[in-house]
Structures are given as structure tokens and as C-alpha cells.
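These are the structures, in C-alpha cells.
Every read-out reported here was derived from the displayed coordinates using simple, explicitly stated rules and does not represent laboratory data. Bear in mind that the values here come from a model prediction, so they are computed numbers and not experimental data. Cβ atoms are built from the backbone, for glycine too; each structure is taken alone.
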Structure 1
Amino acid sequence: MIRPCTGALGGDFDDILAIINDAAQAYRGVIPDDRWHDPYMSEAELRQELRDGVEFWAVEEDGRLAGVMGIQQTGGGQGPALIRHAYVRTADQHRGIGGRLLDHLRARTSSAMLIGTWADADWAVDFYERRGFQLVTPEEKDRLLRRYWSVPERQIETSVVLGDERWFESAGGDR
């Protein structure tokens with residue numbers, strides 16, 4: 001079952017954080033060492049993401065969350081929707097959970113969608129490309145990451161951004 005998460009303590013907060021930190025182990029040794037943190041996401045960072053309007057959705061199976069994916073509307077709903085923090089528990093990967101979550105979030109918005117991920121995380125880039133997302137140019141990537149994400153310059157240097165068909169049909173949506 002796909003359902004919205006409750007982010008407050010006592011809700012799904014601990015499960016969201018555990019899933020992110022479990023699945024993010026795949027980045028260890030792949031992303032630049034100066035970008036790796038252990039834990040990958042702290043409680044304070046997740047609380048800030050929730051305050052910033054990231055809405056998490058989850059696949060729940062047998063009473064436990066197997067994967068989470070966030071969506072963040074920009075521009076008061078007039079800008080692109082950002083897919084944020086897409087993670088599936090290591091034990092539950094390769095069963096279509098991420099694809100189900102992405103399809104669900106795509107169906108919930110008419111906005112163009114953007115996704116940022118690490119450039120060296122080939123599996124993540126491939127996942128989105130198999131679902132119709134395309135890489136934006138390096139110049140556009142830099143501009144988009146500075147406009148819509150709150151990430152340090154080093155992360156901008158080492159990331160990519162992908163857009164869905166609506167992004168490219170609208171000539172970049174916000175140029």
C-alpha cells in the first residue's frame with residue numbers, strides 16, 4: 001500500500017530516517033568522501049526537510065515501511081515539483097518499490113518534475129532514465145540546484161539533475 005507519511009515524532013519519522021540511512025550506504029565510497037556523512041542524514045536534517053515542505057510517501061508492507069520518497073512543490077505550486085530523498089530499504093530493493101512510489105507521485109502532480117542525485121550514483125541515474133527522465137545540461141543543472149535546492153557548492157559540482165517530459169516540453173519551465 002502506498003500512503004502519505006506522518007513526519008512528526010511518534011509517527012513515521014524514525015522509519016523515514018532509518019530507511020534513508022540504510023539505503024544511503026550505497027553511496028559510501030561512490031560519492032566524494034567530503035560529501036559522505038555518517039549518518040548520511042541526521043534527525044535535525046530530516047526535521048528541516050519536513051519544515052521546508054518535503055512531503056514523504058511510503059510503501060507499507062505487512063505493517064512496516066519498505067521505501068520512502070519525498071516530493072516538494074516549488075513556487076507555491078506554480079514551479080516544478082522536486083523528487084526528494086527516494087530510498088528503499090536495502091532488504092527490499094529490486095522489487096519495484098521505488099518505481100511504484102515514483103509513479104504514484106507523478107500521478108499526484110501536474111507540475112513538471114525535477115530530480116537531483118549524485119553524478120556517480122549510476123544506478124540512481126539509470127533508474128530515473130528508465131522512467132523517462134532526462135539529464136539537463138550541466139549549465140542548467142547548476143542553475144536549478146542553486147534555485148530549488150539548498151545544497152553546498154561542492155554538492156552542485158558532483159550532482160546531476162534530471163527532468164521529466166513536462167519539464168522539457170515547457171522549455172525548462174522557468175527560464
Structure 2
Amino acid sequence: MNHMTADNLRASFGGESQAHMRYRIWASRAEKEGFPTVARLFNCTSDAEQVHATLHFNALKDEAGDFPVTSMAGFGLTDTSTNLQGAINGEVFEYTQMYPAYIAVAEMQDEKVALSAMRFAIEAEKIHAELFGQAKEAVDAGKDLEADVVLLCPVCGFISLTGEEDECPICKAKKEKFIEY
């Protein structure tokens with residue numbers, strides 16, 4: 001694998017791994033503050049970030065060894081509204097800056113496996129940001145997020161709050177594969 005694409009995958013792995021843990025922590029805070037559906041959304045998105053980290057790790061299967069990894073990492077444990085804004089900021093950064101740049105490099109270097117992993121992630125991150133925005137609006141109004149279900153596509157990290165999809169709009173996985181939170 002080309003050096004630049006491998007570095008970008010390692011950075012993506014680091015960022016997605018940190019988001020995975022950060023969202024678990026923020027889910028606990030949301031639960032304590034009386035927002036159980038927001039907590040479910042954080043936990044579901046945490047697992048979506050693990051899906052992305054796993055895709056990146058698997059794309060690096062032939063890259064063995066220890067490497068320094070620099071990645072974007074948001075910190076802070078505040079109230080749920082502020083945590084949701086932090087989540088929105090992180091997701092928007094990923095789909096407007098990080099992944100477009102990484103995809104451009106992977107395209108230039110013709111790294112097909114890396115491209116697949118990054119394209120799944122960028123599309124899912126757009127949806128994550130939108131759902132976190134809906135959750136923030138609810139919390140700022142003193143309410144929990146209203147959602148019939150919270151579903152995760154374990155193939156690409158897509159999240160649905162309706163369950164109306166027959167298949168994942170990103171990767172085309174069948175609805176039967178979705179995991180409910």
C-alpha cells in the first residue's frame with residue numbers, strides 16, 4: 001500500500017477509535033441526564049465508529065508494525081447538549097475535511113480497498129451529524145430524541161431512526177442485518 005494512503009488509514013483508525021470511546025462516555029452522561037434515546041443514539045454511533053475503524057484496520061492488513069498515529073480527538077465531558085455539539089463538530093470535520101482529502105489521495109494512488117472503507121465512512125458520517133443535530137434540538141428543548149427505533153447497519157455504519165429502509169442506502173446490506181439499540 002502506498003505510504004500516504006496507509007498513513008491516512010492509520011489516522012482514520014485512530015480518530016474512529018477515539019470517537020467510539022468518546023460516544024460511549026457521552027452516552028452514559030445522556031442516560032444520567034434523563035435522555036435514554038439520545039444515549040441509545042450515542043451507543044449506536046459508537047458502534048458505527050467501530051465499524052469504520054475495523055474497515056480501516058482491515059484495509060491495512062498487510063501493514064504490520066508499530067506506527068505513530070496522529071488523529072483529530074475531541075475531549076470534554078460536559079452536559080448532553082454540549083456533548084452533542086462536540087459530536088456534530090467531529091462528524092462534520094470528517095465528512096467536509098478529513099475524508100475528502102484522504103479519498104483524493106487514495107484515488108490518486110488507486111487504493112481500492114481504502115477507497116471503499118473511506119467512502120462508507122464519509123456517507124455514514126453525514127447521517128451521524130444530521131442525527132446528532134436532531135438530538136441536540138430535542139435536548140435543547142428539554143426533551144429526549146423521539147425515535148421509533150435506533151438501527152445500525154453493521155457493514156458500513158449507517159444509522160436509521162425509522163427502520164423504513166428495506167436495505168442500507170449506503171452499502172445495500174439487507175435490513176435484516178441491521179442491529180437495534
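Numbers for the structure displayed
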{"item": "Source structure (of 1, 2) for relative contact order in percent (Cα under 8 Å, 6 or more apart), computed value 25", "result": "2"}
{"item": "Entry that produces 1.00 once FRET efficiency 1/(1 + (r/R0)^6) of positions 86 and 118 (r between Cβ atoms, R0 = 25 Å, to 0.05) is calculated, selected from 1, 2", "result": "1"}
{"item": "For -20500 (helix-only ellipticity at 222 nm (-39500 (n - 2.57) for each DSSP H run of 4 or more, over all residues; to 500), calculated) the corresponding structure among 1, 2", "result": "2"}
{"item": "Highest-scoring label, criterion being distance in nm of label points 7 Å out along Cα→Cβ at positions 14 and 166, among 1, 2", "result": "2"}
{"item": "Of the structures 1, 2, the one that 0.20 was derived from, the read-out being FRET efficiency 1/(1 + (r/R0)^6) of positions 110 and 158 (r between Cβ atoms, R0 = 25 Å, to 0.05)", "result": "1"}
{"item": "Among 1, 2, structure where distance in nm of label points 7 Å out along Cα→Cβ at positions 38 and 70 as derived comes to 3.4", "result": "2"}
{"item": "P(r) over Cα pairs in 10 Å bins from 0, in percent derived as 10, 39, 33, 15, 3 - corresponding label from 1, 2", "result": "2"}
